[in-house]
1. Given a value of 17.5 for Kirkwood radius over Cα pairs in Å, for residues 56-175 alone, point me to the structure among I, II it was derived from.
2. Upon calculation of FRET efficiency 1/(1 + (r/R0)^6) of positions 88 and 368 (r between Cβ atoms, R0 = 25 Å, to 0.05) from the atomic coordinates, which of the structures I, II produces 0.00?
3. For structures I, II, which has the highest computed value of relative contact order in percent (Cα under 8 Å, 6 or more apart)?
4. If distance in nm of label points 7 Å out along Cα→Cβ at positions 136 and 296 is computed to be 2.4, which of I, II is the source?
5. So Cα extents along the principal axes in Å, computed for just one structure, reads 65, 44, 42; which one of I, II is that?
6. Match the computed value -7500 of helix-only ellipticity at 222 nm (-39500 (n - 2.57) for each DSSP H run of 4 or more, over all residues; to 500) to one of the structures I, II, and report its label.
Structure I
Amino acid sequence: MNIHEYQGKAVLKEFGLPVSRGVAIFSADEAEAAAKELGGPLWVVKSQIHAGGRGKGKFKESEAGEKGGVRLAKSVDEVKQFAKEMLGKTLVTIQTGEAGKQVNRLYIEDGSDIESEFYLSMLVDRATGQVAFVVSTEGGMDIEQVAHDTPEKILTFSVDPATGVMPHHGRTVAKALGLKGPLAKEAEDVVAKLYKAFTAKDMEMLEINPLIVTKDGHLKCLDAKISFDGNALYRHADVVQLRDITEEDDKEIEASKYDLAYIALDGTIGCMVNGAGLAMATLDIIKLYGEEPANFLDVGGGASEEKVTAAFKIITADPNVKGILVNIFGGIMKCDVIARGVIAAVKTVGLQVPLVVRLEGTNVEEGKQIIRESGLNVIPADDLDDAAQKIVNAVRGGK
């Protein structure tokens, strides 16, 4: 689960980390009061969307101009003007794609006098099972580009969960960033508090870009991009309250109601599979035969007929779907349950595109019989390779 920058900074502030003062606003009418509350003389007006590259982004609407989604204001009137130009408009960044995202809230923040900018992030290293730090002197830039052009400017290290963060980790960061004296001590403090926040809140990723040194010689988190482990949200009611469903795909929101693992993709073949590994293999083989999957959808090992019906409805709600592949290996999941769910869904929403069903495992013959006797125009498949070729062929019009 992702949250907005201003929410992320509030979380960091809970753990004693240095962030700028700011006020979130949801309408242009609130801009003047926010600016006066902060006092100036410089304000930063920041679009709040779940995407990076906001500063270099551009608004689709001409009245918003080419000024980007993060702007420096030198007066209360400028804050008000920028708020009018940005709220309700569609911001396109390198991470949103051409569709962009509508800006529904802004963060008005105190301006900062910047001496230098750094990059610092934390994430879960799946290879080691540890929390990894990534730091670079190239703050304020696209870290992917830095990694491509000058990888030697990026330092990565992991923290053993048995010991937790130690003073030497902070010293490692300070050395990598060239910080000495009091700033090196501040770096140790920042690293320790970031690790505590990351682990206490079950974060998946925490990115501060940039981490700055101010003109008066102190570290400050000038940005905060945070995502949380969805499987741990039951432990954090306060974090769940930060969810902004306007930033999420409607189909993914619906899927979460039924505890379905669903991720919308850009292709044309809808997939319903049980098991994450099998789902990934299904996506791969569709790409192998020259088409693109429209989603990742894992119904899980113990899905009910209701859950399967909901999954099918979510797939068919995607207008880009030109064909559907149901690929089920029944272990805990029973093939006859899948078959009944598919039939129930088709009878409810109709079937306007080709449907290929591959069933194997527990109660497979019962499942196949249910589908055969349903009278539905379903294309049966014997194995995954056969299923993939058949759905790709059907989407291409049988050519």
Structure II
Amino acid sequence: MLFKNASLFLDGRFVPGAFRVEDGRFAAIYDADPAEDGIDLGGAKVIPGLIDVHSHGNSGADFSDGDYDGLCRMAAYYAKNGITSFAPASMTLPYETLAAAFATAQRLHEEAPAGCARLMGIQMEGPFFSEKKKGAQNGEYLRLPDFEAFKKLYDGCGGLVRIADVAPELPGAADFIREASRLCTVSVAHTDAGYEDAKAAFEAGASHVTHLFNAMPPIHHRKPGVIGAAAEREDVVAEVISDGQHLHPSVVRMAFRLFPGRVCLISDSLRCCGMPDGEYELGGQQVFLQGGIARLADGTIAGSATNLFQCMRRAVSFGVPESEAITAATLTPAREIGADALVGSLTVGKYADFVVCDKDLNALSVWLGGTKLEEHA
């Protein structure tokens, strides 16, 4: 199938061109329209399908529920909203609860039902966190870093855990990072660490920071902390929630300057994403959604009610260059979960997952494996 008269997002910029899809993958990219019939996109922008590597849920479902039908509902919502691949994030919960959730992820990954975003990994967010910075995580289930427990969960889902989170100041964290980083990306998260502990974590093999600025000490000119330690390392990628609630627009712009080419946009969305205002649940705790903001009973911001496509467009509205925002929602997250050989860019050989957009990045249509979804947001 040939797609013509498009503005293709290639190597960080939009260029006129065309492309061919065969057997669900990109088969050719052209810098001019071939002299044959094809689907005329009318000059519309074509971007890779987005990839959310940190989302707990949507549509009333949460990954940690361990419910397969709920996970399918989540995946269908992602797809229709232009998020064609994802790595759901777990919560701080008992190991047996995590194992059940991870098993549903493995099933979805293997079955890959039509109309659903591809499940390309898991982010294990918890339980190796600081009590001081647990945020919306359930403190009852916090644990010290335990590689054997992690390895059992990792093996139990066929190695689908692609990001493992840890607070580096905890006893045993450095050893955990050294071992776990041989298997997946290790992320610094929900931490009260100072600069030295954070630096030691990155030297041990951590290369990712979970929701930068959130659930960590703020940067201070005499206490640079995690943010300072991460920013000065060119191998560390930082997650950013650009929903307009977790971070001020100025801070979103700051993050892209502190981490040039190393920002990974995420949604951190909860089961209330795509749902009306009301009361919901997160890791055994009540969450109240009102006016687009999800909070615990004590007022703590619990997560996001915004999907990644909305976060990407909001980042652009905040002043982040369009090309940087798109890359941060596509190729960068693909790399962080080791899936960039399959998804994340309009590249020959990769899955033909793409979104056709107007000039303002409003989605006009979503395509999964070269097949147009009948419904899109």
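1. Structure I accounts for this read-out.
2. I
3. The structure with the largest value is II.
4. Only one of I, II returns 2.4 for distance in nm of label points 7 Å out along Cα→Cβ at positions 136 and 296, namely I.
5. Clearly, the read-out refers to II.
6. Derived from II, not from the others.
Bear in mind these aren't lab numbers, they're just calculated from the coordinates by the rules spelled out. Since this is a predicted model, take the numbers as computed values, not measurements. Cβ atoms are built from the backbone, for glycine too; each structure is taken alone.
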